[in-house]
Structure I
């Protein structure tokens, strides 16, 4: 099956787009693919415990529920270091499966992926 990198950059500024990378990664994993979620920009603020609890996109499950399923499925959530640090997020205050990564990690994952989807 395919290795797919799902990039997300939205947070509370756009709850629907903030949720879609998680829905897509969860669906890909259920279909047997190998997804990674990469978070940039405002999306990095939502990896703090409880931060996603009040994110409700249009006509989709609340992010809190989708995120719990993503964590249960063991899907890696990679968080841009610079973006996270700018928002007061570090390795010590993140949800399960989330890990601080740097640009070389992103480029390597991108190079090894069959597909890249950006939200």
Structure II
């Protein structure tokens, strides 16, 4: 029998910044919403078109959560009928950089495994 070694790395603190960031990004559609807002403000219906398959209720829930967390800014415009625009805050723009790196790594993984990566998932 092989003797099991003890881990010398201490566990992350309960309020670990990495865990907080991953919790923020873990919600369904959350990374996609941030991705589509990276080039500027979008209206609700535009986002719904960008995200085929997302329900209006789910999109509303995610947008409210991201607004509460300070990632996006909700801007009602005094038009007739009234419209609401969503854009990224400075924090949201920082997340775009992180998501871009993850996308780049995903492309490299896909290329290095020549399609076998998808079959194992």
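FYI, it's all coordinate maths here, none of it is from the lab. As the structure is a computational prediction, the values presented were derived from the model and not from experiment. Cβ atoms are built from the backbone, for glycine too; each structure is taken alone.
From which structure (I, II) was FRET efficiency 1/(1 + (r/R0)^6) of positions 4 and 108 (r between Cβ atoms, R0 = 30 Å, to 0.05) calculated, if the value obtained is 1.00? This value belongs to structure I.
Looking at percent of Cα pairs over 21 Å apart, point out which structure of I, II has the largest value.
Values: I: 28; II: 54.
Largest calculated value belongs to II.
A value of 21.2 was derived for mean count of other Cβ atoms within 10 Å over residues 20-27; which structure in I, II was it taken from? Of the structures listed, the value fits I.
Quick check for you: by relative contact order in percent (Cα under 8 Å, 6 or more apart), which of I, II is greatest? Please report the intermediate quantities before stating the final value.
Details: I: 35; II: 22.
Max of relative contact order in percent (Cα under 8 Å, 6 or more apart): I.
Out of I, II, choose the structure whose coordinates give helix-only ellipticity at 222 nm (-39500 (n - 2.57) for each DSSP H run of 4 or more, over all residues; to 500) equal to -16500 when calculated. This value belongs to structure II.
Figure out for me which of the structures I, II the number 0.8 belongs to, where distance in nm of label points 7 Å out along Cα→Cβ at positions 60 and 84 was derived from the coordinates. Clearly, the read-out refers to II.
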